[in-house]
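Participant: Below, each structure is written out as C-alpha cells.
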Structure P
Amino acid sequence: MTFLPDTGHIPSAEELAGIQEWFAVYDAHSAARDVERMADMAVFPLNLISDDSAGNGASAQWDREQFTETMSRVMGDGDGDITFESVRTPVFLSAAMAVVFTDSAMTVDGRTRQLRYADILIRRNGTWAFQTMMQGGWGDHLR
C-alpha cells in the first residue's frame with residue numbers, strides 16, 4: 001500500500017509575506033502596463049480557466065507570445081492610470097504550491113471595477129511564478 005504524504009501546508013509569516021511581495025511586484029507591472037515583465041513572472045504554457053459570454057466554461061493554454069499579445073490588447077495603450085486595491089487569501093498546498101484567491105478593486109481613470117479571481121502559483125528555485133489564472137469573463141479571449 002502506498003501512503004500519501006500529509007496534505008496542506010501551514011505557511012510561515014515569511015512565506016505569506018513572500019506571496020504578498022510577489023503580487024505587489026506583479027500589480028506594479030500591471031499598473032504600468034508592462035506586459036513583458038508580467039510575462040516574466042509566469043510559467044508557460046500558462047493555463048487559463050474562465051467562462052465566456054454565452055455562460056460556458058472555457059479553458060486554454062497560452063504560450064508567452066499569446067499572453068503578451070492578448071494582455072497588451074486588453075490593457076490598452078497606456079493612457080490613464082490604473083490602481084489596484086486587493087485582498088489576497090493564499091492557500092498553501094505545499095511550500096512550493098499555492099492557490100491565491102483575490103478580491104480586488106481596479107480603478108482606471110476614476111472608474112472602479114470589482115474583480116474576483118484565483119491564481120495557482122508554483123515556487124521554482126526560490127521564486128514564485130503563476131502557472132494558472134482563473135477569472136470569469138475572459139472566455140471569449142481564450143479561443
Structure Q
Amino acid sequence: MIQRIQSVYLLLVTALLTSNIFLPVGSFLDKNGMLYPFTPLHVALPSAGLNYTPWGQLALLILGALISVATIFLFKNRKLQIRMCVFNTLILAGYYIVFLLSMLLTKSNTQTTYQFSLGLCFPLIAMIINYLAIRAIRKDENKVRAADRIR
C-alpha cells in the first residue's frame with residue numbers, strides 16, 4: 001500500500017494542501033504601505049474594518065487533503081482511485097476560482113493592492129502530483145490486466 005509510488009504522490013499532495021492552510025497565499029498592501037497577510041485561515045485588514053475567515057478556500061483545502069488521504073486506502077479499487085484523484089484535481093481547480101473571487105472582492109472593497117506569495121503555488125503543484133499519481137495508478141491497472149491475460 002504505502003510502498004507504491006502513487007501512495008507517496010498522494011501523501012505529498014496531502015502535505016502540500018495541509019501546509020497551504022497555514023501559509024499566506026499573498027498579502028494586501030494598503031495606501032499607508034502596511035502589508036496584511038492573506039491566508040486561507042484568516043484575513044484581517046484593520047484599516048478597512050475587515051476581519052474574516054475565507055471559509056470556501058479553507059473547506060476546499062481540507063476536503064482536498066482528506067480525499068487524497070482516503071484515496072491511498074482505496075488501493076484495491078484502482079478505477080475508483082483514479083476517479084478520486086480526478087475529483088481532487090477538480091476541487092483544487094475550484095480552489096483557485098474561490099481564491100480569485102475572494103481576493104478580487106476584498107481588493108475592490110478596500111482599495112488595496114495584492115501581492116502574490118509562494119503559498120499560492122502549492123495547490124497547482126498538488127494538481128501536477130495528482131496527475132502523476134493517476135499515471136502511476138493506470139500503470140498498475142495495466143500490469144494487473146496483463147497478468148490476468150497471461151493466466
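Each reported figure results from applying straightforward, stated rules to the coordinates on display, with no laboratory input. Being a predicted model, the structure only gives us computed values, none of them experimental. Cβ atoms are built from the backbone, for glycine too; each structure is taken alone.
Participant: Hey, relative contact order in percent (Cα under 8 Å, 6 or more apart) derived from one of P, Q reads 35; which structure? Intermediate results must be reported in sequence, preceding the final value.
Facilitator: Numbers: P: 27; Q: 35.
Going through each structure in turn, the value belongs to Q.
Participant: Next question. P, Q: which one has Cα extents along the principal axes in Å, for residues 12-75 alone, as calculated, at 41, 25, 20? Please report the intermediate quantities before stating the final value.
Facilitator: Working: P: 41, 25, 20; Q: 54, 18, 10.
Structure P accounts for this read-out.
Participant: Work out which structure the value 2, 9, 16, 21, 21, 15, 8, 4, 2, 1, 0, 0, 0 belongs to, where P(r) over Cα pairs in 5 Å bins from 0, in percent was derived from one of P, Q. All intermediate terms of the calculation are to be shown ahead of the outcome.
Facilitator: Values: P: 2, 9, 16, 21, 21, 15, 8, 4, 2, 1, 0, 0, 0; Q: 2, 10, 18, 18, 14, 11, 9, 7, 5, 3, 2, 1, 1, 0, 0.
The read-out was computed on structure P.
Participant: Determine which structure produced the value -8000 for helix-only ellipticity at 222 nm (-39500 (n - 2.57) for each DSSP H run of 4 or more, over all residues; to 500), calculated from the coordinates; the candidates are P, Q.
Facilitator: Numbers: P: -8000; Q: -23000.
Computing helix-only ellipticity at 222 nm (-39500 (n - 2.57) for each DSSP H run of 4 or more, over all residues; to 500) on every structure in P, Q gives -8000 only for P.
Participant: Name the one structure among P, Q that mean count of other Cβ atoms within 10 Å over residues 44-51 of 13.2 was derived from.
Facilitator: Working: P: 17.6; Q: 13.2.
Among P, Q, the structure yielding 13.2 for mean count of other Cβ atoms within 10 Å over residues 44-51 is Q.
Participant: Here is a follow-up. 0.65 is what came out when FRET efficiency 1/(1 + (r/R0)^6) of positions 20 and 52 (r between Cβ atoms, R0 = 35 Å, to 0.05) was calculated for one structure; which of P, Q is it?
Facilitator: Values: P: 0.65; Q: 1.00.
Checking each candidate, the match is P.
Participant: Something else now. For volume of the Cα convex hull per residue in Å³, for residues 68-107 alone, find whichever of P, Q sits highest and give me its label.
Facilitator: Structure P gives the largest value of volume of the Cα convex hull per residue in Å³, for residues 68-107 alone among P, Q.
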